[in-house]
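These notes open a run of structures that come right after.
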Structure 1
């Protein structure tokens, strides 16, 4: 049985702690960069900008055929900020501090898991004002009914930008567009490729 030199053993444990600590710093830095990129992509999207602009926005996303705006059509109460809950959840994404170390031919690979909300968490934080079981965030991608009944008029409805009429007043359909689920999926794909 070989004798272990206590000082040598202590030094190697200390070095490993330093390596893990440095790896964690790198992982957290890459995570912050990835989160920043996701937030920028989300914030610069035309759907996000249109909703953030409120009841006075034009339909820059093209989802309503140029008629009215998403904030009023979805029926957000005047003064509400529907975008903040999405950004708050993105900001909660974090690297878990416990590393996984795998030995490879050319050394060790240190990797970390992340703690991130599920898409269903985002859906729960973005309810339709008039249908609690549905999410406006996924409605942008799957479709939102009632555009033919929507009357865009300043000062009307809970949004102060329009309301639903009792009967259909035009032949318009909501145009589904790719939105948050694609961005979120791309975020994870990029993270998985990060070295």
Structure 2
């Protein structure tokens, strides 16, 4: 018979104290997800290319309208401090000088997924919904599509749509933006 050992759920404050104490080295790729310290997947080139594409597209469009936050932590207290690939935040940037953005600051969160697809889809996206983040995009490199998640609830997002190459999409916060899906995905083979 397998014995179930109790697990300790860390808070954001405890996780930040561990970082300050040097428990994790500067180049350790870890994040706090639902109270557990999780090692982030290694980044392959298609992932990196897609993050660069997203960064460029959003940076061009968001100037003066939103803060583009790339692979930096979000404070989703009490038990989460994820590092999404990209987040669009409410301006001004000065409000984030001393503290990471919180859920109420986030207009859109974007995760790029290949080897991390199951974790991003089944763990992180529902976590963003529970935090009340109004919209999340999952750039799914495995299926070469972008999943759009809207209307957060405690159990996940109520509305899920799929955008494919050749289509455009717009964030809820900026409905006049028409972003080509092809510009966010890596170059087609």
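All of the numbers you see were taken from the coordinates with simple rules; none came from a lab. All figures in this text were calculated on a predicted structure; none of them were measured in a lab. Cβ atoms are built from the backbone, for glycine too; each structure is taken alone.
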Assign the value 4.3, calculated as distance in nm of label points 7 Å out along Cα→Cβ at positions 35 and 163, to the correct structure from 1, 2. 1
Given a computed value of -6000 for helix-only ellipticity at 222 nm (-39500 (n - 2.57) for each DSSP H run of 4 or more, over all residues; to 500), which structure among 1, 2 does it belong to? 2
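Name the one structure among 1, 2 that distance in nm of label points 7 Å out along Cα→Cβ at positions 43 and 115 of 2.5 was derived from.
Value 2.5 for distance in nm of label points 7 Å out along Cα→Cβ at positions 43 and 115 corresponds to 1 out of 1, 2.
Comparing 1, 2, where is relative contact order in percent (Cα under 8 Å, 6 or more apart) highest? Walk me through the numbers on the way to the answer.
Numbers: 1: 22; 2: 16.
Going through 1, 2 one by one, relative contact order in percent (Cα under 8 Å, 6 or more apart) is largest in 1.
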Compute Kirkwood radius over Cα pairs in Å for each of 1, 2 and report the one that scores greatest. 1
